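Down below are the structures I want you to see.
Read-outs throughout are calculated quantities, based only on the coordinates presented, and are distinct from any laboratory measurement. Keep in mind that what you see is a predicted model, and the values were worked out from it rather than measured. Cβ atoms are built from the backbone, for glycine too; each structure is taken alone.
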Structure I
Amino acid sequence: MMQHSTQHSTQHSTQHSTQHSRHEATNGAILALDLSQRTSHIVLAIGDRILARAFEPASDATREVLWDELPALFADAHLEPHAIRAIAVTTGPGGFTGLRIAVAFAKSVGYALDVPVITLPSALVFAASDRARGGTGPWLVALASKAGTAWCATVRACPTGALVVSDASVDDGDHFSRRVGEVCAEGGSLLTDEHLDAALAVTAQTRGLVHRSITTDAHALIALARERLLSGSTENLYEIQPIYAREPEAVTKWRTLHGGSPESVR
């Protein structure tokens, strides 16, 4: 009886501790990064206060603007970096360099400060951001367009209001047309950047699917991070990877020159 009571007490204490930790992280300072597109976004949330900075790459390719913008963001917030209680990062698809920097930074900070890291697929972030500006969905998100194809995912709101990403794949013209028809029939819209293949853009326009440009809304980004924190959807630092629509060109070149992949070389 004593053993059962002790086990129950331990389990209750652990559960209470975990819930307290999630609550503390959710209400504490959260740093969120979206470096997946040409315009990068960094957001710092402290309770109800949300501060954000947006920036583009420097003309000098040897300098990473993020290292200038981060100190400025913390200075604006009058906060020291060690006060962060969680970090969220958009994982793509998107630009190779931006994704690698963002993911590596988030993992390093998560490890150094021993705080949870939340990963947010780009499709989810862009759909939530569009909903914040009045979009109602469902959304067909098309990114990383190349040679008549695009990485596509459908985002819908479930009955609770939470957004769910499904059917992520690289689609050619025929598959894209089918997906456009499905989303159009539901009164949804297409979210894409300026790089969408011209033939795919014509398909969407011909079928009457409303095209809305992608954007990252600071409040939507933080809301997603808090939602995942509360649900316990944090990541194992060693398993976090960017989402690439295709094998990165740098890896393809390595494979051509050396065989195998960079990860196989230790």
Structure II
Amino acid sequence: MSNDQPEKFSPIISRCFINAPFEQLRQGLLNLFVRHMLRPEIGLEGDCLWTAAREEFQAVADSLQQQGLQCTLHAPFFDLAPGGLDPKIRDISREKLRRAFQLIGVFHPRSIVCHIGYEENKHSYKYKEWLRISLDTWMELMEIARQYDTPVMFENTYETAPHVHQTLFEQLQSSNLGFCLDVGHLTAYGGSTWQIWLDALLPWLKQIHLHDNKGGRDEHLAIGLGLFNFREFFDFLRRRNISPLITLEPHSEKDLWLSLQNIAEMKLFEGLD
């Protein structure tokens, strides 16, 4: 990476967040973010919510705040079942999510992104029960976020249609709740187009996750290396005067800089507030 790259990309860097697992931040990745004034979306996956002391989270938060770097949070989702029918699995899922939400008071994030954990091939058979339990889970967690006026974003993952997200939004009825459209997940798993999703969920669109793939799996390639039509999508946002929070989700430093380069060349962020 040449020395002038961060300065060249500063208008883009200042407009977006970059995914950053907490474990990697405390193992040295934080230095990269501080050096280049990157704003992290802090991922809370793994066992950090069980093993890390609050002081360790506070130390990372203090380093970011000293540099004037805002962040977002990404709640854990692996192995979790916020709508789980088994009470023991449900309880441990809620406890881990609760620990993530309790860090809002440490990081003061612009948002906290969550996965709803719905899979049509399993949960459709007991949809009403899954929905009831999910609503109970999210109502408790949203009350924690409400105390800090932090938006809660529900992201699409393996869902193949927007109706479950829409039902949650309509029944939770919170102005502090939004939709995070993950374009990589949509390309790999969605089975439909972003136009279909936004026909239903545009009123709730408040954040987007950007990465790319070739349609077979969630590869987290640099923007422009896969199938998603980023120009068309950002043209739509500009026409609708929509300026959501933006998170880039590369899985390597090389793909981070390539994503920034391609965003610049395609002028994707131009015209957004």
Structure III
Amino acid sequence: MTNKYSITLNTAASKNKPNTVVSKTGVCPFCDDRKPLIIHDGLMLEDRGKMFWAENKFPLLENTYQTLIVETNKCGESFATYDLTYAQSLFKFIFECRSKMLNMNKFKEVIFFKNHVVYSDSSISHSHSQLVGLKEQSYSHSEIEESLNGPVVFENNNLRVTVSSIPRAEFYEFNVVWSKEHTNEEYVYWVQGLIKYLSIFKNGKFASYNLVFHETSTKNIIKVVPRKPNSIYYVGFGIRQTPNDITQIAEEIRDFLGGCFE
């Protein structure tokens, strides 16, 4: 059986890859004192001071171009701790870098995502996002449409925030969808707010999360996906567990964020 979205993992390349999520004593490769090594190795693509864009020193996926956005110069900081202005600047930088990759005309897709701590598939705890150019793979963005529906947290003419009633995988997914014609950065408030909400969500059970970006011809989408180990129902049988409290969760998010845009 072939999977239309399969991609080859080069396991030999992973042998020397550092892991500061599992090994707390490992040296962080992204802190300020390591930046000169990134420059020396010819990996730096663009330096914006506290944040920078670089090639991944340990690319594990074949037929891809793997790059990283190191979001801050300090370990321990993250989207949950950045002030809103910094978070807006960071997203602007990420999308500028993604546009540069798209303009290379070398890739069928350029995907943007973020892994945060252990259950998200992260290996480096220092906060970073990833931009990966797929040379041979493509996928249909229409496949996520169903997962964007669900109880509405907030909605105006340009932006909609929902809790998925039919998540892509299991359990919970939060969606921020905004019009491409909407040029202000209102979406950043909601993405960051959802990440902050995870500190109380289910008593902190979902400390790990992924951010996943999608786009269509008319809209941009960021999914905030709280993570824990997938169940045997999903892994073994493809049976998705969908929670029955998503309406209450939408209300809890509204209460937590204080209705700042109402």
To test your reading of the models, identify which of I, II, III gives 13.2 for mean count of other Cβ atoms within 10 Å over residues 86-93 when calculated. II
The highest value of distance in nm of label points 7 Å out along Cα→Cβ at positions 126 and 158 among the shown structures I, II, III is in III
